[in-house]
Structure I
Amino acid sequence: MPDHDVDSWEPLRSELAADVGRVSDRLRSMSQARLEGQVGPGNDDLPSWGTRAQAGRGMATRLSEVAASLESAADGEPPQGLRGMPELNVFAVGDQVAVGGHDLLAALELVAPDTEVRFEHPRPARDAVEHAQRLLADLRRRL
């Protein structure tokens, strides 16, 4: 159980919360044409997202899956399958990012950054969260 007197997740928690808010707000403000438009290409380390709506849904899914891996580690259980985001109307994608981000931010309360989690492969929780945050920051820049 993490020591709640010291937030060992700062400043990552603040960066993640800010980017979740920025990306979800940006997606919520877009027209249907913009949401259905293509996101710029990725590079070797980052994905090619497809449309802005697909990118948002994919990011929301990623955030929720990392949250699930932290929750499983806190329970001492193996991950119980992947959480996907349903393919809703494109106008819901901003809310989906907000939900996935909220899930992950809440899961940070459950484990310390050095807790081993199983997400793709065993690694420290901080690594999984930092990777998700880098993807989110990349998406924010390309929206």
Structure II
Amino acid sequence: MPANTSPIYTLTPDLSKVNLVGNIALATSDGVGTVGTNLFLLLTGAANGSFVSRIRIHAYATAPTNTAATVLRFYASSVTAGPTLATNTFLFQEIGVGILAASNATTALTPIEVPVNWAVPAGETILVSSHANLAANTGFQIIAIGGDY
């Protein structure tokens, strides 16, 4: 059987987004949690699959406030809602995020970028969690940048 010799490109740009806020801690990294409670859906692969070039993370606050230090974790999963298991949700990236002065009047924050460069199969997901509960009035805006095939 001949190999695919023609490159494929995404057809439609995709910016999938999620806000992390509140008491959402998932203090383990084995992928066991609940979507919508301590794991959050960032992206679901489109009907023909999707491509994610990178993930961008930005801290935000509703008033000048320090964020909590935490570890943000990204998982590849086959689950879109409800409980996940270590057999269907796999850690692929961790990012340590220190205390940040969000919504500061004089100093802008630099977003954190995570290179991914993965094709995500149709129906598969990228989930995200925070190791610690987030400080009051703060959160993280997370965007998966890519496209759908």
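Coordinate-derived values only; no laboratory data. This is a predicted model, so every value here is computed, not measured. Cβ atoms are built from the backbone, for glycine too; each structure is taken alone.
Quick check on the output: 1.2 is distance in nm of label points 7 Å out along Cα→Cβ at positions 39 and 55, derived from one of I, II. Which one produced it? Working shown, then result.
Details: I: 0.5; II: 1.2.
Structure of origin is II.
Thinking of I, II, which structure, once mean count of other Cβ atoms within 10 Å over residues 7-14 is computed, gives back 13.9? Answer by label: I. Structures I, II were compared on relative contact order in percent (Cα under 8 Å, 6 or more apart), and the highest value belongs to II.
Out of I, II, which one gives -18000 for helix-only ellipticity at 222 nm (-39500 (n - 2.57) for each DSSP H run of 4 or more, over all residues; to 500) as computed from the coordinates? It traces back to I.
Determine which structure produced the value 14.4 for mean count of other Cβ atoms within 10 Å over residues 71-78, calculated from the coordinates; the candidates are I, II.
Working: I: 14.4; II: 19.4.
The read-out was computed on structure I.
Kindly point out which one of I, II the value 24.8 was derived from, the read-out being mean count of other Cβ atoms within 10 Å over residues 63-70. Computed on structure I. Rg/Rh (Cα atoms, Kirkwood Rh) was computed and gave 1.02; which structure, I, II, did it come from? The structure behind it is II.
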